Structure P
Amino acid sequence: MDPFGILYTDLYQLTMGQVYFRLGLHERQALFEAFYRKNPDYGAHQAGYTVFAGLDPLLSWMEGARFQEEDLDALRALKGRSGRSLFGEDYLAYLREMGGFSGLTLRALPEGRVAHPQVPLISVEGPLLQAQLLETALLNRINYETLIATKASRVREAAGEAVVLEFGLRRSPAKGGEAATRASLIGGANRSSAVSLSHLLGLPSSGTHAHSLVQAFLALGYSEEEAFQAFAEVFPDDTILLLDTVDTLHSGLPHAIRVFEALRRKGHRPVGVRIDSGDLAYLAIQVAKELDKAGFPETLIVLSGDLDELVIWQIKSQILEEAPRYGVDPDRLLRRLVYGVGTKMVVSWGHPALGGVYKLVAIRENGTWAPAIKISDSLEKILNPGHKRVYRVYDQRGLATADLLATAEETLRPDQPLCLRHPTDPTKRRTLRPGEFTLEPLLEEVYRGRRLFPPLPLEVLQERRRKDVERLDPGVRRLVNPHIYHVSLTERLFALKEELVRRLEEG
């Protein structure tokens, strides 16, 4: 049995499915939405948006997921407390005939685009049983990749134009390392050290060498410089040397410079050095100063070692302040830096789970969509019900000012006033006049019994992220205490929500 096949799910999806089957509801048309409630909060810093990722792996999985005989045998073996089979043979026979997810239609935010809380990322429409069974696999893929793509986007914001390398495969969660690498590249990393996935994505993998290379030479009675020489002889045009195995400034750097000088005499151009520990900003300044004196002003300086967006921000601030006192041009130094980011990116350090949810929002009844709602003591957990359209509202600057949820029956026009209602507070609203805004529909149909487009090139997903981030207000992009991006409801959807809540509260 394939552990990542159609049984890659929670048991309650299958038990609910049998209830639907017994009551004859299993083929009733239903509508579910996947969304998340809060942006990541890393403690000392917070995200003002996320970057949606994980859609393509989900669609590929859906096309191949089918109930096989071994899957049905596994379900047949499950027993209830009485010792009887948990699932009936008629239900299992229906699952065999159903096969997979051929009855579903998915509309989704294009992968790589910026997303916001409470706004549907994916809308799933089709037979209730099929739509219910999709929940776990869908959330498993989009929650994690969206979380990592968001972290990578923040690292990209902090790094500016500098190259960012993803180094996290050794620290990522098992097979999740593949998802982490893909999401990191969507979110803004330039390259990855992961060889197989980089190849599959059409990118060369990147890397240097580890401390163990120098340690091995030292243990065998050789010197650090001889270790550097050996690496340079094997990779004369790709030499990047790790300086901090012994002492960065008093051992690693002078040894590296001598090896670089030997390479230059042979007609080769050394690529750079890497620093993996210590006061990275101070060490980068001193290394740049000595490399400049030795005639290597263009040699790259790779910084690594528990970096994240806030550490990179601190490094850049320190260099801008301290470099001039050592006679180093801070702007030129920043242009030669490369950031190697590993653990803190691929585990989303400080906020390890997105908390995305998958909720029923409507079900077909007598030829129309009956809206479904869930209420809660927490206002943010009250669902926005019904069949909906999703728009992004841009202001006169061309910047995104709100995401707007509307009923499916509404037609919104930029030549008419637009009222934006707060999702939970009836006292908060604003009205935009014609000429003050433009509208962009966000969700696109991506699956109708099968995926509707082949996997997109990585560059397309990266460009989507870049364009969307550029159209955010600078306050929303801030790494610390970002502005809250507005997610609003139309008057009609707000009224529907209030009416359904009232009915439930009245019993």
Structure Q
Amino acid sequence: MPGGISLSSTALLLYLIGVLAAHSPKENTHSSLKHEKSAFQTQLPLELGEIVIVIQSQSNPVHKKRADDLKESILNQAAKISKKLPTVLFLHEIVSNEGAWTVLPVIPHFADIYASNSSWIFFCEEDTLVTLQKLLETLQRFDKSKNYFLGKALYDEDSTIIHHYAFAENPSIFKYPDFSAGWALSMPLVKRLAEILSKDPPSSDFTIDLKHEIALYIWQKVDGQELTAVPEFCTENPASRKATGCATMFNNTLPVCGTPVKNEDIFVAVKTCKKFHKDRIPVVKQTWEKNAVHLEYYSDYADPTIPTIDLGIPNVERGHCGKTFAILERFLKSKIRHKHWLIIVDDDTLISLPRLQNLLSCYNSNEPVFLGERYGYGLGARGYNYITGGGGMVFSREAVREFIGSKCRCYSNDAPDDMVLGMCASGLGISVTHSPLFHQARPADYSKDYLSHQVPISFHKHWNIDPVKVYYTWLAQDKREDLQKRKYLKEDL
């Protein structure tokens, strides 16, 4: 596995950050402060042992290591505070279910196992920095005998496709949690949700944006239960002055674990068709193509001026499974088979290849890695996860070998390629590795606050935007692009 800083040094860094932040004062700006003070005065002090901390972990070794580091940091902090330690769990290990990451299927387990001796379930991501003393003080402000759903509030400025255009008339009225800041459910709410889930599980077949979907389910099923915004749940960088008094923080830099993968080791396949040669391909050439050493355009028509390669697969309106599997087979059988990584993107995907090179330093191409933005299908009925294609699908060479070496194939040329690959991955035991830095939609489809602590790798779709401007605003970072970026944005003004 590529190298990085050691487990112990990472855990120590997290611990020291936590200790320093725990002793920093912060003005409390919560809207219901008087009610919280009253609750604080009447209820018994909250013990660390009453908190169950769930790290929203993944099985990939890189992500498992990050979760291990965070757990060590939390337990080290706890040992300095109390003899009663919190329970720290890894979400992907709680139940044997591909849908465990969607949280709701695990709620009945929490109610059964922890309801009698716990007061809060606190969720956080593997890269969330937790200041345990401050977290304890923050949760103490809320009456643990009542229903509470706590977090850092996000909202949509405009209705968006990834949220199924919910609250179209005024989307900003609905708040949902930023998982990077951590979020919490009181045990009474966990028990209530468990009762509801046993009779009325989520009805949607697709899991697209989990944080919004969980908040919507709670709001719909638990008497309009809304998210309570907690200012101590933060996504500030720990080095920022704004992080003073935060119970949680977030390291908002691009994950890098060693020397970036050489661009010579990445092969880029762009899926296109004749009708998009004149409008979409020029955008690719004007933006990110220059950062690719090995790139080919695959179409239903061989156009030497681009050039494009006709794979012999007829164009279809949707799905494109036949074309995608032909690309996978070509990757293994042609001279490019020695490349370590394959990325398949649509012709309207915008991507930063230099950032991808940095991210891939964290993964081992000799292992079956299938990376991108994770969606879920039919997870309530033991369905499967998949990498949504528009944001880019990244395959290690070993993953491609296992896909093509299996009997898994398209049931039709227009079958949804990303979902078929998800079914294949499930059958082969290849984990779908999620990165929130890949995006199936446009920047305008996401909360500004959510994107503010990201270093995005991709966006998708040219609809109703200037895609070149989007690229230079969100994805350009190479020094060679600086002059072109300034020139383009100046002309745009």
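Every number here is computed from the coordinates shown, using simple stated rules; none is lab data. Predicted model only: the values in this text are computed from it and were never measured. Cβ atoms are built from the backbone, for glycine too; each structure is taken alone.
Match the computed value 18.6 of mean count of other Cβ atoms within 10 Å over residues 158-165 to one of the structures P, Q, and report its label.
So the calculation was done on P.
So if we calculate distance in nm of label points 7 Å out along Cα→Cβ at positions 270 and 430 for every structure here (P, Q), which label has the highest result?
Evaluating distance in nm of label points 7 Å out along Cα→Cβ at positions 270 and 430 on every structure, the highest lands on P.
Compare FRET efficiency 1/(1 + (r/R0)^6) of positions 142 and 470 (r between Cβ atoms, R0 = 25 Å, to 0.05) across structures P, Q and report the one with the greatest value.
Answer by largest value of FRET efficiency 1/(1 + (r/R0)^6) of positions 142 and 470 (r between Cβ atoms, R0 = 25 Å, to 0.05): P.
To which of P, Q does the computed value 20.5 (mean count of other Cβ atoms within 10 Å over residues 254-261) belong?
Comparing all candidates, it corresponds to P.
For which of P, Q does distance in nm of label points 7 Å out along Cα→Cβ at positions 110 and 198, calculated from the coordinates, equal 1.7?
Value 1.7 for distance in nm of label points 7 Å out along Cα→Cβ at positions 110 and 198 corresponds to Q out of P, Q.
Name the one structure among P, Q that Kirkwood radius over Cα pairs in Å of 25.6 was derived from.
P
One of P, Q was used to compute mean count of other Cβ atoms within 10 Å over residues 238-245, and the result was 14.5. Which label is that?
On the way: P: 22.9; Q: 14.5.
The value was obtained from structure Q.
For relative contact order in percent (Cα under 8 Å, 6 or more apart), which of the structures P, Q scores highest?
P
Among P, Q, considering only FRET efficiency 1/(1 + (r/R0)^6) of positions 54 and 70 (r between Cβ atoms, R0 = 30 Å, to 0.05), which has the greatest calculated value?
Result for FRET efficiency 1/(1 + (r/R0)^6) of positions 54 and 70 (r between Cβ atoms, R0 = 30 Å, to 0.05) over P, Q: largest is Q.
Determine which structure produced the value 13.9 for mean count of other Cβ atoms within 10 Å over residues 310-317, calculated from the coordinates; the candidates are P, Q.
Traced to structure Q.
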